[in-house]
1. Work out the source of 13.6 here, i.e. which of 1, 2 gives that when Kirkwood radius over Cα pairs in Å, for residues 38-101 alone is computed.
2. For helix-only ellipticity at 222 nm (-39500 (n - 2.57) for each DSSP H run of 4 or more, over all residues; to 500), the calculated result is -10000, so let me know which of 1, 2 that is.
3. For which of 1, 2 does mean count of other Cβ atoms within 10 Å over residues 94-101, calculated from the coordinates, equal 22.8?
Structure 1
Amino acid sequence: MPNNLVCLDASFLVRLVTSYNDPRPRSLVETWLNQGYRLVAPTLLLYEITNALYLYERVGQLDRTAVFKTLNVVMALPIQLHGEPDLHREALILAFTHNLKATYDAHYLALAQRLNADLWTADSRLVRAVQSAWPWIHLVE
């Protein structure tokens, strides 16, 4: 790990709070926090989490009460959010460079790059798209 920062994307956190049979994300977060690592993400994180939970309710995977409880769990995590304007320019450049389908993922890449942090995701498509250029991206399996 380059330093004491870990950047988490929305897919990682959705997996953390909705995949009760998967202990890996929870174990990783507990280890990082116990070892004094700081968790970071772009402010985009909360928008993506909120949308994902809304969609879970729409398809019947979570009831409305569970959606709000789950959102509260995510919001209580000690994640430092970053929303600097230049992050959007950096994300756009990375999206173009790696031919990503959208700039959302590129915001996490840009923040991790800016802070010299490892990026953890549950998005195998993103990992495949950038791992050869960015060895600091990791897939939670």
Structure 2
Amino acid sequence: MSQILIIGYGNPLRGDDGLGWHAARLLAERIRRDDVEIVTCHQLTPELAEDVSQADLVIFIDAACVGQPGVLRFDDVQPDARANVDFTHHFDAPALLACAQVLYGTCPRAVLCSVAAESFDLTEDLSGVVQAALPALVQRVLTLIA
């Protein structure tokens, strides 16, 4: 059976940075499959490498710091052992995939789903433009795992 891991990450108290959490909640309400696991976290950490190594597909969901606010992107992610691995906020999806590959000998297909943020203000609410992009992001993820 194929295993799909969805990781929504960011700071849910910093406006659009909480996109991953909002998307994960909506996906959890819509997906009722044993082969899909949805997790949320504030940032990617090496501790996720084992779960990543056991998946066939990993979908990362995060707000983008660059780009026109509200623009949705889906990008394939490849492991990058040269990535900045200082085990802080800069530990990113390519570094996590490389970590899974080195530690567990396997690396799944991975996709980064992002929406360019408009605001990282202290609030639990998404900006209007990111909130408007959220249904399209959720639908694209549902199509990706179908």
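Values quoted throughout were computed directly from the atomic coordinates according to the rules given, and no laboratory measurement underlies them. What you see is a predicted model; the values in this text were computed from it and never measured. Cβ atoms are built from the backbone, for glycine too; each structure is taken alone.
1. Traced to structure 1.
2. Details: 1: -17500; 2: -10000.
Derived from the structure labelled 2.
3. Computing mean count of other Cβ atoms within 10 Å over residues 94-101 on every structure in 1, 2 gives 22.8 only for 2.
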